[in-house]
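Asks: As structure tokens, here come the structures.
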Structure P
């Protein structure tokens, strides 16, 4: 069976928007994304009924839409004593068999004295024949006549260069207390591993939470919701200790170590973003 060579020359125009969108969706994913270009649709509240959306690029289900200049959008005035959620979205529209367009629109929510809910958007996939599809960008809360802080509702798709950087190993080291050797640190993304096979140059006996002068270098320090933990032991079990590190790089030592013992050290933690 003969297939269509979409990117081949056929002697006449033959590449469709749907084919181009299918390629985008297959490469970057079939969901909705704001790209890391221009001003990424940054929003600015101008007045009680107007916001400005900066330039940006987005891909919704493979369909690429671009906004080169800031766009002003009108928010319908709120009502005293009532709350409302409006949604700013990029709306895909198809008219007839071939005319497609994308526009920034405001979908007005329903005012209420209780907890407001988001208005209903058009979410039937374009690939399933939808002639209208909405990609949500911001939720705009209104309390009375006051516009609250707009809440982003989109994901930013990072470029391949940042993905490559996140997968490239970065190496560092931290000096082992009571030793003239260093522990090797390797970071891939946010994950840091520590390893070493060293000897101690001084004894320490049953120390508990003793602060040491050595510090974990920047770029390898644990995030605020985790802690760097490095465990060291020798073959006999006589030497056994833990090194704990915090987000500011400071470390404390717990355990026992003896001079000239060969000690294996290992650890793993999540680093500061």
Structure Q
């Protein structure tokens, strides 16, 4: 079943793609987000057709469930086919970045859309086996809370996690207000299905791809900055940003994205 998606520009015209026409920019949000999270970036990408997707359990795909990474990958491919995408750059944030990595590392379906670039924001490359049981317990704990508690109660604690340490009180409250109407059971199901504990280690597979890849992170996002800088990928560190660069610094994110697009065309 295709996921809910929104289009900006003449995405459906890509069926007549020529080498000189721009690729479609396909955006994947993070956990708790929706396709609307990319609005500020898309405003600065008017030269490109764009497609934003609500991932399972989120936004208008809140009633869609999934079994795991391969299942989400299939749903993304179905969505691209439904929208008649031919050539595309995949851009993912956090959970969306992990799904984008997984997607890029899988064999391409025959006569399917062609991935021509990958932009990753704050995505983890995968855990060694020794760390997976602890991560599964961590994600299961949060999933249970999202399942049974009011979202606003869970979100107050969620945004106290170390990865969000760069946020001030006003920023945390803004995120809680923005996310308080999310669908708890859908978030719980997606969190379990795409737990980092269930993700293969993807860095070696990414490095072996014949594909342009760029990684963005904020200079305040110490965990993911360290992962990025140790990855040997092309990396941009954005000053004044934490884990969510495209919301905190959409101008800087869009500038890096444009530089990347200029290089691959």
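Asks: Out of P, Q, choose the structure whose coordinates give Kirkwood radius over Cα pairs in Å, for residues 197-236 alone equal to 13.2 when calculated.
Replies: Attributed to the structure labelled P.
Asks: Also, quick follow-up: Can you spot which of P, Q the value 12 was calculated from, given it is relative contact order in percent (Cα under 8 Å, 6 or more apart)?
Replies: The value was obtained from structure P.
Asks: When you work out distance in nm of label points 7 Å out along Cα→Cβ at positions 21 and 77 for each of the structures P, Q, which one comes out largest?
Replies: Structure P gives the largest value of distance in nm of label points 7 Å out along Cα→Cβ at positions 21 and 77 among P, Q.
Asks: Here is a further query. When you work out Rg/Rh (Cα atoms, Kirkwood Rh) for each of the structures P, Q, which one comes out largest?
Replies: Evaluating Rg/Rh (Cα atoms, Kirkwood Rh) on every structure, the highest lands on P.
Asks: Match the computed value 44, 27, 17 of Cα extents along the principal axes in Å, for residues 53-116 alone to one of the structures P, Q, and report its label.
Replies: That value comes from structure P.
Asks: Given structures P, Q, which gives the highest value for mean count of other Cβ atoms within 10 Å over residues 69-76?
Replies: Q
Asks: For Cα Rg over 2.2 N^0.38 Å, for residues 85-244 alone, the calculated result is 1.85, so let me know which of P, Q that is.
Replies: P
Asks: For helix-only ellipticity at 222 nm (-39500 (n - 2.57) for each DSSP H run of 4 or more, over all residues; to 500), the calculated result is -12000, so let me know which of P, Q that is.
Replies: Attributed to the structure labelled Q.
Read-outs: derived from the displayed coordinates by stated rules, not from any lab. Since the structure is predicted, the reported quantities are computational estimates derived from the model, not experimental observations. Cβ atoms are built from the backbone, for glycine too; each structure is taken alone.
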